[in-house]
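Rule-based calculations on the coordinates, nothing more; no lab input. As the structure is a computational prediction, the values presented were derived from the model and not from experiment. Cβ atoms are built from the backbone, for glycine too; each structure is taken alone.
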Structure I
Amino acid sequence: MRIIAGTAKGRTLKSRKGLETRPTLDRVREAIFNILGEKIINARFLDLFAGSGAIGLEALSRGAACCYFNDKNKEACLIIKENLTKCAFKQPALVYKMDSFAFISDLAQKNTVSFDIIYIDPPYEADFYLLLFQRLGEAKLLGVEGIIIIETDKKASLQEEYSLVQKENRLMKLFKKKQYGDTIVWFYKLCGEE
């Protein structure tokens, strides 16, 4: 697995062995960043179920302003740190080892950052997308023109829109859905007033 484009193009990335993690294929990563295009430049990026960190590392290589990586697995976090050292990015990169919901709550309490792009690649059997959208909405972690990208198995069925906070008119609406083999990538954008 390698960085596809940008300042760290060609750098080999380490990933965990075994079936617990499923690194996003190079062609899927390339397609995702082609869809994002210029939106990645100077974006504040969150790689929520980071695994090897390949998505966040690609974002940094392509010009993201900063990246927060989170994974609850200790070995995954060590690998992300090793990959960051290999790539030697100048932009800030922070690595957290927490459950995703605890991480969201922690950032909400600190109230110090919002993200332009949030990438979510949980285990394929996950069924907590509605709760995840609600928690992200309550925490106000997504910037005004924010995008959430979710990678799922082709069997997953996500909604066309999700309400972020019930008392506010803020929705995440699906604007693109692409299938790559057994993987589906869902692109949502924030709509409505804050």
Structure II
Amino acid sequence: MGTVGLLLVGVAVVAAWAVLLYNGLVAARQECRRAWSNIDVLLKQRHDELPRLVDVCRGYMEYERDTLEAVMNARARLAGARTVPAQARASEGVTGAVRHLFALAEGYPDLKANESFARLQNRITEIENQIADRRELYNAAVTAWNTRLEQVPDVAVARAAAMKPRDLWKAEESDRQIPAVRFADSAS
């Protein structure tokens, strides 16, 4: 085997190696997409349940109109969000509005005793817990993706293919604060 043969074998090995690296990066990118899609399914389920929850609460919580509107406005913001970071921020807004609604519901014994409210509250709480779990999986996939984009030798292939890092799902500063809860004066 001559010099040309060795050169061709060397080029073939490097090409095969680059293809393997590229395919690994594509798999990591797809994992990020899959992880986000799992969250998106749960966001849709929550989106569908919220109007029913607000309808059940509306009759009992006549003094809490602002809270009910906040839930629906947060839902609308989430529906209008188009990018993953915007959807993440809007989702946190929905979570905060729902938490506030559930906290206020504690002051309405008739509402808490309502079977539909209890069922919806349990369902939405379950969805919220699943979203939290999926956020961890999404952030793990994004961290693995972003790490590969910076590691040698993947960085060379990633740059050549114009692969970009993704944003982690982060809580907004407002979501770290404990919401103020006020109860309607039942004597009014």
Among I, II, which structure scores highest (criterion: percent of Cα pairs over 25 Å apart): II
Where does the value 21.2, 63 come from, among I, II, when Rg and Dmax of the Cα atoms in Å, for residues 104-159 alone is the thing being computed? II
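If helix-only ellipticity at 222 nm (-39500 (n - 2.57) for each DSSP H run of 4 or more, over all residues; to 500) is computed to be -26500, which of I, II is the source?
II
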Determine which structure produced the value 4.1 for distance in nm of label points 7 Å out along Cα→Cβ at positions 16 and 136, calculated from the coordinates; the candidates are I, II. II
Any idea which of I, II comes out highest on relative contact order in percent (Cα under 8 Å, 6 or more apart)? II
